[in-house]
1. When mean count of other Cβ atoms within 10 Å over residues 60-67 is computed for each of 1, 2, which one produces 17.4?
2. Any idea which of 1, 2 comes out highest on Kirkwood radius over Cα pairs in Å, for residues 68-139 alone?
3. Between structures 1, 2, where is distance in nm of label points 7 Å out along Cα→Cβ at positions 12 and 180 highest?
4. Here semi-axes √(5λ) of the Cα gyration tensor in Å has been calculated and equals 30, 22, 17, so which of 1, 2 was it run on?
5. Out of 1, 2, which one gives -24500 for helix-only ellipticity at 222 nm (-39500 (n - 2.57) for each DSSP H run of 4 or more, over all residues; to 500) as computed from the coordinates?
Structure 1
Amino acid sequence: MLALLPITAAHAAPTGKELQAAWEVHADALTEHGRVPVPSLSAEQWDDVSSGDVVRWRQEIEGAVDGAVGVGWLPYANEHIWVGALDDVHNHLADGLTEVWLEGTSPGHKVLYQHYDVPAPFADRHWVVVVEHNPDLYEATDGVVWERVWDLDERGSKALSDVPEDTIDNPDESLWTPVNQGGWTLVPAGEGAIVVYQVRSDIGGNVPDELVVRFAMTSLGQMVDHLSQLASGVEEHYVGDHFLITRPDLQELPTY
């Protein structure tokens, strides 16, 4: 388990029982309408989340690459976390990562080319993912549960034909990642939200799947922590003529 940013007394987390109760209210809807597997935590694990930890575990999937799941609690409303995560202006890219929006992108549905510059002697990696809101889960929970998911473009590597020329140097030397999917789910609890982050990937080449899964496991806490940092600054930068971000039902969230 990895610690989150310190939670101030003014934003004390709900107890483990309160977190569990908030989750279980929507458990059926999450199972029926969620786009990623629904985690099940023990009472002890909910206590760990309440104390500020990110509970994480390896998700074994028969016949497929294993995934990594992390669950934490952040002292921010859904809207703050959502805007922080979707704001491509203020959410700085990782070093070595290039992103380009492709044709077919619309509110709630992003077609995204990503290229990662991997240090030698390994080959660079690239992929095209479709990142989507989940309006069905939002509607089924009367607007309470918010979810954003991604998966490789169903066209596979053929989607690379939509990438503008000269986006990167030597694209033919980059390897396509055969698996790249995941999502994050927000469930309000107390004066904040339960955050579930899931990822499953196979980066291809000679890199063992086991190494990829282990790396994903170690980065779960960092990802939730990053969401916390983004959410904390939303009211300062999501203002004025900032481009508008939509809720899962595609309605625009007004600026502050």
Structure 2
Amino acid sequence: MLNYIKSEAYRNLRTKGNYIFLLSCLSFVTFINIALGLYASTQYNFPYGNTRFSFSNLYAGMGMPMMLCVTIVAIVLGQEFKHHTLKNSISYGITRKQIYFSKFLMELAVSAINLILICSAFIISAYAMLNDSGAIYFNILIRSIIACIPLFIFSVTVAHSLYFIFDNDIVAVSVWGVIVVVVPKLLSLAGMGIKVFREIANWMPWNMLTATFYGRTKEWGMTWSTNKGMIKCFVVGIVGSIIFYIIGQRIFEKREIK
């Protein structure tokens, strides 16, 4: 299996899609802070030209990075199902469990690299272009990123399992959207009138990313703002990842590879 993992690493190092995706994200987050900083420099008493505002936009909008996890999975898998190349690996004696795990490992590695580089670019550009609002907002941002890591892993795991279940990009992404986004939102709506649905909705990863803005203090409140909430993020992310990983692997072991 080690040789297969090495081959996957080599293939991903030579995949242009990984670099295009990373460069696009780096350019986007850097541009946001540069544009905000330049605009703030031309305005008198502009209240948003600071790291407080910039950082809050990220930790209050963690749903976007969660959705980008699907793109990373698609890039790493390299459309192997579409081009029917996965059966070649199986014919060489590599087991389905090894294939399933190796590609999942690559997805996590690529996701981690992207997360570190993109967040670093965002933070550096924010401090370079905006007024420093204090260490407290940097600490909140780092806490938010740490809390969301297991939820991002959950997103990667769901997308990974669905690609191996359906071997179709459109179907996999559509089902991911239903499971991760649509169902939690529907449960939240149902929870307005039924308590049991509200309790279930509170444990949905997507709903846990939703921030509450308090107008009086002008601060965002997140699930991970408390230690209990932080633990909740890790429990939900880890348990959910294990469940979907096993489901995807079991189905992949039984289905026919065309």
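1. Numbers: 1: 12.0; 2: 17.4.
Here the read-out was taken from 2.
2. Values: 1: 14.8; 2: 15.1.
The structure with the largest value is 2.
3. When distance in nm of label points 7 Å out along Cα→Cβ at positions 12 and 180 is calculated for 1, 2, structure 1 comes out on top.
4. Numbers: 1: 30, 22, 17; 2: 36, 24, 14.
Among 1, 2, the structure yielding 30, 22, 17 for semi-axes √(5λ) of the Cα gyration tensor in Å is 1.
5. Matching structure: 2.
None of the figures in this text is laboratory data; all of them are computed from the coordinates on show. Predicted model only: the values in this text are computed from it and were never measured. Cβ atoms are built from the backbone, for glycine too; each structure is taken alone.
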